[in-house]
Structures are given as structure tokens and as C-alpha cells.
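**Student:** Some structures are shown below for you to check.
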Structure I
Amino acid sequence: MQNSIEPFKNAMLDSIGAEPETIIGDGKLHRFKIDGKLTGWYSLHLDGKAAAAFGDWKQGIKERWKMAGTFKKLTDAEKQAFAIERQRQNEQRKAEEKTRHVTAIQKAAYVWERSTPVVNHQYLTKKNVQAHNVRCYRGALVVPLYNEIGLLVSIQFIGDDGTKRMMKGGKAHAILLVMLST
């Protein structure tokens, strides 16, 4: 389905005005930079029925796409086989995601235990806020993120210049313990 990539790129350009350098059609979420910021994303499925979702978090754009002419009427046996394969892929994705989250929880605990309480940090001074339950690790602020039962599941790093990075593999839907605003 390599011939599906160019029309997909064109759809991205028309909608969000950007495209990644490389397109991977594995059905997984891939991020890419738009205007120097990591705000673009896509997920492309090339498993016989080219379809995708893509967008730009900064612009608030989310689109769905499918290759014109790639959808044909399936027989009952094809529908059943496709449903079984889709279920297998979903289970595999969930298992991989769970492994990433467990690894992230372990890494978050490791970093949190080795970080030190913040007395002063350039970012906090600039924002004129107190250091409520944030720590410092290798010069960056460390902000803990907890799940609904209070388990540390991820951390956010904030540099002196205000650059914010979420820990790779951490749960995106966690409770940010501290809001750093005035």
C-alpha cells in the first residue's frame, strides 16, 4: 500500500500545512515537528484498507482520512478475518502500552527518589510561583503526575527556559499535582 502514502501526505498538507519527513504505516501514533515544535501527530494503517488519523495539537486540528477507492464490499469470511486481525492488533497494542506504562512508572519513581527538593529555580522565579511539591533533577524541575488512586505514574520536566517535556511512555491522562501558574 505504498501508493497510499503520497495521497496521505497531501491530505496532511492540505489540512495542517505540514507533513513528517518519514511516514510509517504501522497503525501506531507517531509525532513530528511543525514549526520547530513537536505538535504534529498521525496514525496510519496500511493493512489492506489504507486509513489514518492525523492532526496538530497546537492548532487544535484532528482529521480522519481514508484512501479513495480502497474500500470494497467484503465477504462474510473476509469481515470475520478482518475482525479477528483487528482484535489481535488491539490486544497487542494494549499489551505494548501496558509495558510502556509499567516501565515509565519505574523510571518516574527512580527519578523522583533521586531528585532534590527545590529551593530556587529560574523558571519558578520567572513565573513568580512557589515550589509546591516539585523537585529538581539534573537542573530541571520535576513535576509529579499521579493516577486517580495516588500512584506516581509519570513526571514532567521543566527547564530553566520553560521548555516542558513529559516523560516518554508515561500515562498522558494523569493528575498534575501542582499547577505552575500565578
Structure II
Amino acid sequence: MSETYSVQDYVADLRTIAGSAADEDEIFTRLGPLAQRLVADKSWLRPEYYEADEEQGFGVHLLHEEADHSLAVFVVNWLPGRGTPPHDHGTWALVAGIEGTERNVRYRRVDDGSRDDYAELEVKDDFAAPEGELVCVKTGGIHRVSNESDRMTLSLHCYGRHINHTSRSQFNLETNERKLFIVRVE
């Protein structure tokens, strides 16, 4: 029988990988299987990780953050029929599905980027991410997450920097408005 892989083990490996990787692709390649290993054993999940912010449409639960706000790890839950607007992270992101399937839509920016408050986006990719699947978003990548099921979904999120300590943006597809994106974290 294999040894249990804990959140603390994951954080220790994250520190090692982030400190030695040559680039984001290497982080994803090395960290991805470890995230999948962690989410395969649900024994570390706590009841509070299922508590969502009704107004926000999802709950964000901090598992780990370095003192300088780098290398943050969260459990995020998504209420049925809810999700995020298109957004970036201001850092790299690696997400592994824990429970349920989440829809991810990736976008490319098609305007010239000359205005800070404006962005035109078009869909680049649209896919379902089931339990155990990885979603990797490089710095500057734009995506949207939604739960189209009738039950809550959960996913493990790992970032190169705490998402509320970056220049993270959300995008309005109807008005092309770009503005700061801050979420409530438990």
C-alpha cells in the first residue's frame, strides 16, 4: 500500500519545484502529477471546504501561502450553475479537479492591449475538466470556470503567487471592460 501524500508533502514539493524549475512548463510537468496524487486521496478534505460564498458563487479556502504571498494553495468550490467571469491570475496557475466536472473556457486577447481598462477577447478553447484532470494556465492566460452541474464541485488550486496579491483582472465580454478581480478568501 502506498504512503499517504498530505497537503504538507505537496507544499514541501511545491517549494522545491518552484525554487528549481527553469520555467512554468517545468513547474506544470513536475507539480501536476503531485497535485493529481493529492486529489486522488480525499482523506485530507474538511467539511468547511464545502462552504461557499453565495454572493460570490464559490468558496475559496486557503491551505497554504508563503509569508511573501508566493506559492499559494487553495481549495475552491463552485456552486451549481455558478462560476467566474473571464479572468487572468497575474501568475501561473495549476488546478486539479477534486469532485465533479468544471467547464473551462480559454480566451485570447485580440485588441492591441494599449488600454488598461479595455480588452477584446475571443474563445480559444472550451473543455470540461473532470475529477483528477489538470488545468494549467500560464502567466497572462485568460480563462473562465463554471460549474454546469446540479451539485457543488471542488478543485485544488496552486498559484505562483496569492491571487489577491497580483494584478489580476476580470473581463466583461459584452462591454470589453477590464478591471481588478479580487475574491473573498476563507
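FYI, it's all coordinate maths here, none of it is from the lab. The model shown is predicted, which means the values in this text are computed figures rather than measured ones. Cβ atoms are built from the backbone, for glycine too; each structure is taken alone.
**Student:** Work out Cα Rg over 2.2 N^0.38 Å, for residues 43-122 alone for each of structures I, II, then name the structure with the largest result. Don't jump to the answer; show the numbers that get you there.
**Tutor:** Numbers: I: 1.80; II: 1.32.
Checked I, II; max of Cα Rg over 2.2 N^0.38 Å, for residues 43-122 alone sits with I.
**Student:** Starting from the value 65, 34, 24: which structure in I, II was Cα extents along the principal axes in Å calculated from?
**Tutor:** Values: I: 65, 34, 24; II: 53, 41, 29.
Checking each candidate, the match is I.
**Student:** From which structure (I, II) was relative contact order in percent (Cα under 8 Å, 6 or more apart) calculated, if the value obtained is 27?
**Tutor:** Details: I: 13; II: 27.
It was calculated from structure II.
**Student:** Which structure, out of I, II, was Cα Rg over 2.2 N^0.38 Å, for residues 75-162 alone calculated from, if the result is 1.11?
**Tutor:** Details: I: 1.69; II: 1.11.
Going through each structure in turn, the value belongs to II.
**Student:** Next question, about the same structure. Can you spot which of I, II the value -10500 was calculated from, given it is helix-only ellipticity at 222 nm (-39500 (n - 2.57) for each DSSP H run of 4 or more, over all residues; to 500)? Can you show the working numbers first?
**Tutor:** Values: I: -10500; II: -5500.
Going label by label, the one that fits is I.
**Student:** Also: Identify which of structures I, II gives the largest calculated value of FRET efficiency 1/(1 + (r/R0)^6) of positions 3 and 155 (r between Cβ atoms, R0 = 25 Å, to 0.05). Please list the in-between numbers first.
**Tutor:** Details: I: 0.05; II: 0.55.
That would be structure II.
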